[in-house]
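As structure tokens, here come the structures.
Since every read-out is calculated from the coordinates, none of them should be taken as a lab result. These numbers come from a predicted model, not from an experiment. Cβ atoms are built from the backbone, for glycine too; each structure is taken alone.
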Structure 1
Amino acid sequence: MASIQKVKGKWVAQVCKVGFPRRSKTFLSKSHAVSWSKSVEFQLEQNRVYGYDKTLLNDKLSTLIDRYQATKSVFKRSYDKEVYILRKWKATPLVHMRVGDITVTMVSSLVDRWKSEIKPASIRNYCAVLRHIFNVAINEWGYNIDNPVSKVQMPKLTETPIRRLSRDELERLKKIFIERQTKMRWIVSFAMETGMRRGEIVNLKWDDIDRTKNTARVSESKAGRVRFIPLTPTALECLESVTTQSEYVFDTTNNAIACAWKKLRVKAGIKSVRFHDFRHEAISRFFEKGLTIPEVASISGHSTPQMLFRYAHADQSKIAEKLASW
């Protein structure tokens with residue numbers, strides 16, 4: 001039952017229904033108060049008859065995406081990445097559809113179309129975000145629907161080869177940095193000495209550097225744990241060579257490093273070398289220098305030996321030299 005009263009020049013609407021909490025709202029005009037009351041009464045009646053608000057099924061996917069971005073994504077460390085993915089979904093035909101009408105077949109057809117345009121890993125990331133949006137809508141927002149993404153078959157990941165840099169590639173890299181004295185020289189060298197990820201290097205601040213202990217603190221890591229990286233003489237040389245007035249050591253961005261490296265590797269004639277390969281190289285060198293598994297894990301941030309061994313590749317020529325000396 002709805003009641004509308006004028007209080008101090010404004011219209012106060014109240015809706016009371018057995019089995020539901022009382023709801024009220026204040027409006028400047030009586031017509032708005034009446035309209036709101038009727039809408040609330042209809043929603044409550046839907047809940048009484050069906051056990052949920054059936055009108056929610058008329059909401060478009062765009063409504064869910066906007067609400068998710070405003071209430072969930074904004075609190076995540078991966079906010080920028082997730083917003084990019086949400087924009088991708090907003091560019092699809094599904095965004096204009098009612099959530100109650102979106103089917104597994106529709107999402108599957110879109111995924112099939114993407115397979116010829118987008119990498120499998122990206123497709124899986126896109127679908128993971130949409131799957132989570134539907135899960136939140138179902139479990140927290142009262143949408144009585146099935147998750148149309150859960151039953152969609154995801155494309156298989158192509159196994160990215162984890163490799164070490166050859167001596168020829170290292171020489172080419174050294175030569176190009178002699179010719180081109182840029183900040184990238186120190187960034188690449190620092191990556192190979194520390195095994196830090198690109199994002200961790202970008203977020204490294206001068207306050208994270210402990211000159212007395214020769215360590216660098218990584219406070220924003222993939223695993224979400226703080227760890228301390230021992231700095232080798234070469235790594236310290238990189239820090240000494242960087243000239244920046246910023247609070248960040250290398251004063252750059254993820255995208256800037258990615259673009260700069262793409263150009264550099266072409267000029268150096270090592271197109272197959274990815275920036276992430278420097279992390280592989282560093283971890284393998286740590287093992288070759290005699291560090292134990294716990295010691296390497298404390299530097300790399302890996303939580304299990306299985307993951308760590310994926311990155312560790314011994315130099316077979318050095319193993320042969322050790323065997324020959326027996």
Structure 2
Amino acid sequence: MTHKLISALIVASLATVSANADTVTTKDGSTLNGTITLIDKGEIHIDTTYAGKLTLRQDEVATFETEASVVVRLDNGTQMAGPVSATSKGKLKIHGEDGVLETNTSKIGASWAPGAVDPEIVRNSRKWKYDLALNLSGKNGNTDKFHLGTEIDVRLKGPDDELRFGFEYEQGEENDNKTDDRAFGRIGYERFNPKNVGWYLHNALETDKISDINMRSTTGGGASYRVINNDAQTLIVRGGLGYRFTDFETEDREDDSSATFETSLEHSYQYKDFCWLENKLYYSPALDDFANYRAIHDSSLKIPVGNGESFWIRMGIKNEYESQTSAEEKLDTSYYTQLIYSWK
């Protein structure tokens with residue numbers, strides 16, 4: 001008798017869990033039970049107890065039904081809250097307090113849990129992002145070597161604009177000889193219209209004792225265009241005018257002051273959540289002498305450390321070329337590996 005009672009309670013508990021769960025049936029006949037947390041951009045997100053969080057393409061789903069109330073926004077902007085059910089014929093029913101609204105599943109703009117925020121509002125809001133990078137290396141023995149590099153990057157980014165601050169600092173020695181002594185700060189703003197045409201402004205201050213630069217100021221602005229702009233990849237080209245002033249360490253060398261032309265290309269590519277590839281090219285000649293120019297190339301690969309989004313490893317190569325300089329070499333090539341701590 002006791003065993004029969006326990007068995008009946010287990011069956012009843014399982015039936016209750018199944019009855020209270022949201023259900024998604026795919027076109028291949030599979031049925032998933034869980035909680036539908038989000039419908040957005042043609043995807044259905046369901047949280048299950050047995051397989052964790054799953055994402056299904058909406059065109060691969062035959063039917064779905066929610067037990068609890070959800071908020072649904074249609075393509076025409078109409079919003080309604082209530083349990084929903086979708087049939088295999090593409091019909092959608094929203095059971096609201098004032099009645100039932102019937103429409104097609106193809107007209108779903110988004111759906112989310114009560115108390116949450118419309119994902120479109122989340123996408124269109126500006127967000128702060130902070131990155132702190134550290135590069136530290138050293139060596140003792142036949143060669144005494146030390147290098148410290150730090151970088152702070154702060155961004156306020158929206159879907160169509162970005163305000164960015166940054167600071168970099170480098171110190172390095174080899175056998176008591178200075179190999180690096182540089183500080184660099186920048187600020188910039190860029191904005192695009194719905195057709196991906198935009199404008200930008202930036203200013204940077206730099207000192208580099210090894211390259212004979214006591215102080216350099218670079219200011220520029222112009223037009224920009226987003227050639228590619230999606231969740232996985234961005235490609236931006238820029239062109240404009242600027243002004244560059246350089247005060248050199250060498251006393252007998254005259255300061256360099258000139259209006260400049262500048263053009264740049266910036267590309268980023270995200271491969272799933274595994275890695276980020278970034279490439280930057282910059283070229284800026286003086287308007288009165290195109291033989292006097294700066295060129296910068298920076299390529300890097302960033303991969304996460306562990307399963308979180310806080311720690312990253314970035315590996316890259318950076319080339320900086322100055323056609324007219326009193327330093328020993330016109331081309332500086334840096335290979336770097338950075339540990340990054342990121343937060344929002």
Structure 3
Amino acid sequence: MSDTVVRIENLRKQYGPITALDDISLEVERGTIFGLLGPNGAGKTTAVKILTTLVRPDAGKVEVAGTDILKDPDRVRSLIGYVPQELTVDPYLTVEEHLRYYADLYHLSAAVREPRIREALGLVGLAGQEDRRARYLSGGTKKKLDLACGLIHRPPLILLDEPSLGLDVHVRRDVWNYVLRLKEQGTTVFLCTNYMDEAERLCDEVAIIDHGKIAVAGAPAALRSQLKKDVISVEIAGFNEHEREKLATLEKAVSQLAIVQATTKDGARLKIDVESNEIALPQILERTASLSIPIRTITYSRPGLDEVFLHFTGRPLAEEKEKDA
């Protein structure tokens with residue numbers, strides 16, 4: 001049996017004049033969590049809908065566990081679980097009725113159905129809430145129920161489209177823990193997200209997609225190491241319009257330092273890419289002091305996937321999110 005669960009070759013999809021996917025190719029290995037990262041409108045959801053057989057590609061080849069999605073779509077649908085961005089629960093059904101409904105859709109026998117329902121409830125933390133109707137559940141709990149419904153038939157591949165979108169911090173962490181448990185059980189996870197912290201926490205491999213093209217792919221640590229830089233973040237105290245001018249002055253001043261590679265303004269913060277924070281930090285502090293600019297905090301870190309996105313696309317992901325908003 002091949003270790004490749006998802007194979008995409010030269011995939012293209014257009015909606016009228018808009019190219020949603022532009023000749024993308026990627027592979028996902030068995031038992032891994034793969035992240036497709038990018039802003040809204042980058043092509044992530046289109047890729048997932050093609051994998052689920054809900055959308056037909058214009059060109060290219062897509063296989064799930066060795067099965068071509070166009071030649072045998074019924075088999076492909078039996079091999080996947082799909083949790084979309086939008087909540088799909090029926091407000092008038094109970095938690096258990098949802099799971100029984102999905103078990104019937106996948107033709108699970110009575111002997112298999114009951115333990116699977118108990119297992120799914122336990123996995124997502126809904127044991128004891130079997131009789132609650134969905135309309136009385138919180139948004140986060142509805143998302144857990146969606147996840148349980150997608151897992152009831154134990155698919156070898158589960159597709160998660162923005163699984164933590166709109167969830168509070170605690171529920172997001174719960175969902176992350178459930179995803180990691182799926183990996184422990186041998187399930188392959190294909191995760192679409194524009195949350196870089198989510199990808200950092202969960203993914204073994206990622207691909208950054210931008211305007212329908214794959215900009216770069218690889219293990220997060222390997223992608224970060226390609227940047228060969230550190231990031232220093234300077235936050236201005238008492239940020240207002242006057243301090244905004246000071247931030248611009250500081251950006252101009254530190255940009256003149258030979259060790260500085262690039263700068264990016266992010267609200268009250270100035271993010272500075274440098275070759276080495278140990279060498280650059282004293283120089284940046286000296287420039288800041290000479291300009292009499294009040295500093296609230298100054299921190300340094302290795303680059304994250306946000307910086308990887310900026311490096312390979314030429315613009316920050318935060319900027320793309322603002323456009324979408």
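Here the criterion is distance in nm of label points 7 Å out along Cα→Cβ at positions 70 and 134, and among 1, 2, 3 the highest value is seen for 2.
Hey, Cα extents along the principal axes in Å, for residues 94-157 alone derived from one of 1, 2, 3 reads 35, 18, 18; which structure? Show your work: numbers first, answer last.
Working: 1: 35, 18, 18; 2: 82, 20, 20; 3: 30, 24, 18.
The structure behind it is 1.
If relative contact order in percent (Cα under 8 Å, 6 or more apart) is computed to be 8, which of 1, 2, 3 is the source? Structure of origin is 2. Suppose helix-only ellipticity at 222 nm (-39500 (n - 2.57) for each DSSP H run of 4 or more, over all residues; to 500) works out to -12000; of 1, 2, 3, which structure was it derived from? Of the structures listed, the value fits 3.
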